[in-house]
Structure 1
Amino acid sequence: MTVDREQVLRAAAALLSRKATATMGEVAQAAGIGRATLHRHFAGRDALVRALEELGLRELEAAVAAAGPEEGDPVAALRRLVAATAPVAPLLTFLITENQLFEGEEQMNEGWDRVDAIICALFRRGQEEGVFRVDLTATWLTDALYGLISAGAWAVQAGRVATKDYPYMIAELVLGGCTRRSVEV
């Protein structure tokens with residue numbers, strides 16, 4: 001039987017984002033494979049987490065690039081970005097909540113820097129064009145977007161939000177908080 005490595009990683013991310021203390025045996029069970037098979041592909045939890053990081057960042061970078069956030073109106077670009085990242089939201093949820101990726105002396109994956117830079121640039125461009133609020137930093141807006149994407153992924157996974165509604169709900173909430181409004185006196 002051939003094991004689909006990405007399917008195993010997706011099952012692991014889904015489980016570990018709900019239960020951070022899950023054992024490798026529980027991960028194997030969630031993926032529908034034996035524990036020995038899991039260990040043949042991933043020597044231990046650290047190797048599994050690093051493989052999840054690689055897959056998640058690769059897919060996130062591809063989604064961000066496909067959205068073309070540097071093109072056109074910043075509001076439309078943000079909507080495209082949210083829609084494009086919807087399929088990778090469960091992996092992103094795992095990545096931003098996995099403390100192991102942000103602890104210790106190991107250098108953080110450069111993919112985070114690339115993604116952060118692109119999304120921050122979108123918010124900064126929107127600020128410079130007078131579309132987005134300037135009292136909130138582009139870095140904060142980027143982190144807030146990650147949080148909303150993660151919360152949306154949880155809501156979809158729990159059945160509280162329909163998958164088709166996810167992009168609209170996330171984009172509207174982000175835009176409601178970051179869009180500049182004229183102040184009437």
Structure 2
Amino acid sequence: MAVNDLQGRSVLVIVTNHGVEQDELLVPVKHLRDNGATVDVAAEKAEPVHTLVGDKDPGKTMQPTHTLADADPLSYDLLIVPGGTLNADHLRMNRDAVTAVEDFVSAGRPVAAICHGPWALVEADAVRGKTLTSYPALRTDIRNAGGTWVDQPAVRDDSGGWTLITSRTPDDLDAFLRETEAALTTAP
């Protein structure tokens with residue numbers, strides 16, 4: 001993708017302030033910004049987001065642009081839900097995060113989730129009838145919520161009036177970003 005191909009497109013990334021997997025947050029944010037998209041990061045608090053590497057080692061920090069409560073999901077073209085076990089577990093219990101997922105699905109806008117990120121989609125009842133992937137530990141949760149789990153680097157499901165992009169781990173970021181870009185360029 002050439003620089004600025006995503007000019008005029010906007011992305012919302014939702015996270016907690018501790019526990020998001022470093023590369024699942026920082027790599028997509030940088031990549032999409034470098035390609036012209038406006039990317040906002042909404043966290044639980046207006047305090048630095050402390051990432052982790054491999055769910056245990058301290059990673060880099062990032063200042064969010066909004067809080068989850070203040071972000072307006074419907075003013076964005078695409079939603080990204082990164083993983084990290086701690087991050088994803090807390091996000092699925094945060095009403096504002098779940099509402100953001102619900103708003104995107106209701107509006108027919110694309111959602112991209114990686115690793116443990118699909119937990120928020122399970123909580124929002126957004127995986128029913130969808131085919132997706134995730135970190136393997138979520139397989140049973142996704143199936144119990146009515147989704148079909150597959151073991152692939154990236155899965156794009158356009159059924160049900162909205163696009164869902166999912167990936168398994170940071171090792172799949174190239175495929176995740178490719179599908180995310182494609183969905184973003186065709187988003188309404």
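helix-only ellipticity at 222 nm (-39500 (n - 2.57) for each DSSP H run of 4 or more, over all residues; to 500) computed as -9000: which structure among 1, 2? Corresponding structure: 2. When log10 I(q)/I(0) by the Debye sum over Cα atoms at q = 0.16, 0.22, 0.31 Å⁻¹, for residues 28-83 alone is computed across structures 1, 2, the figure -0.62, -0.80, -1.11 traces back to 1.
One of 1, 2 was used to compute percent of Cα pairs over 17 Å apart, for residues 76-115 alone, and the result was 44. Which label is that? Among 1, 2, the structure yielding 44 for percent of Cα pairs over 17 Å apart, for residues 76-115 alone is 1. Can you say which of 1, 2 returns 1.00 when FRET efficiency 1/(1 + (r/R0)^6) of positions 132 and 164 (r between Cβ atoms, R0 = 25 Å, to 0.05) is computed? The read-out comes from structure 2. A value of 1.13 was derived for Cα Rg over 2.2 N^0.38 Å; which structure in 1, 2 was it taken from? Label of the originating structure: 1.
Every read-out reported here was derived from the displayed coordinates using simple, explicitly stated rules and does not represent laboratory data. Everything quoted here is computed from the prediction, not taken from an experiment. Cβ atoms are built from the backbone, for glycine too; each structure is taken alone.
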